[in-house]
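No value in this document is a laboratory result; all are computed from the given coordinates. If you're wondering where the values come from, they're calculated on a predicted model, not measured in any experiment. Cβ atoms are built from the backbone, for glycine too; each structure is taken alone.
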Structure P
Amino acid sequence: MLDTALFKDRLLGRKHELYRRLHKIEGDLEATPNPDAEERATERENDEVLEELGNTGLDELVAIDAALDRIEAGTFGICPKCGNPISPKRLEAVPQAALCEECIKR
């Protein structure tokens, strides 16, 4: 039996960490651009990286919220595709994992 309280704590901790990072990214993206043209070009490249990091963070937040919903519904740790348990080893590595290893391969 999985200790869902432990996973819930880990997921909530990660969620708060992501919100802090996303807030920082948002602040960096809203910073006043440098008046120097070369510096602006470099900043724009950095902004693209920050935007990608932000999008990745948002995707992870969606997965975390879905995992928290599964905990509340009592379906956490069960693959919705095949109905088999998701291995504890996989959940330890990726607590927001929705699918078992076999269904990911398919």
Structure Q
Amino acid sequence: MKTLQSLEEYKELSQSGKTIFMFSADWCPDCRVIEPFLPELEEKYNSYQFVYVDRDDFIELCRDLGVFGIPSFVAFHEGEEVGRFVSKDRKTKEEIENFIEGLCS
């Protein structure tokens, strides 16, 4: 999974194609739980580019997007937000798949 490096990169990635930003942090135990199956999801939903956003490095972006809990996901298609799975709750593989499937329809 690509790691976001700058706000400029965020702007570029959110404007081009289909991108799912995953907001997380190294210290978040619920975020660590989903890490083992993320590569499988990236492969399964390869029409999306997945981008890891460290919440601590991009706190202003989180605030601007209303991401106050992690792990959370925000999806864009050519500059338009098309979906979000944002909460402070632990997420299961099935819940994340359902979120992505909802984007595809």
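If you line up P, Q by volume of the Cα convex hull per residue in Å³, the top spot, with the largest value, goes to P. Starting from the value -23500: which structure in P, Q was helix-only ellipticity at 222 nm (-39500 (n - 2.57) for each DSSP H run of 4 or more, over all residues; to 500) calculated from? Derived from P, not from the others. Any idea which of P, Q comes out highest on relative contact order in percent (Cα under 8 Å, 6 or more apart)? With respect to relative contact order in percent (Cα under 8 Å, 6 or more apart), the highest-scoring structure among P, Q is Q.
Taking distance in nm of label points 7 Å out along Cα→Cβ at positions 18 and 50 as the criterion, the highest value among P, Q goes to P.
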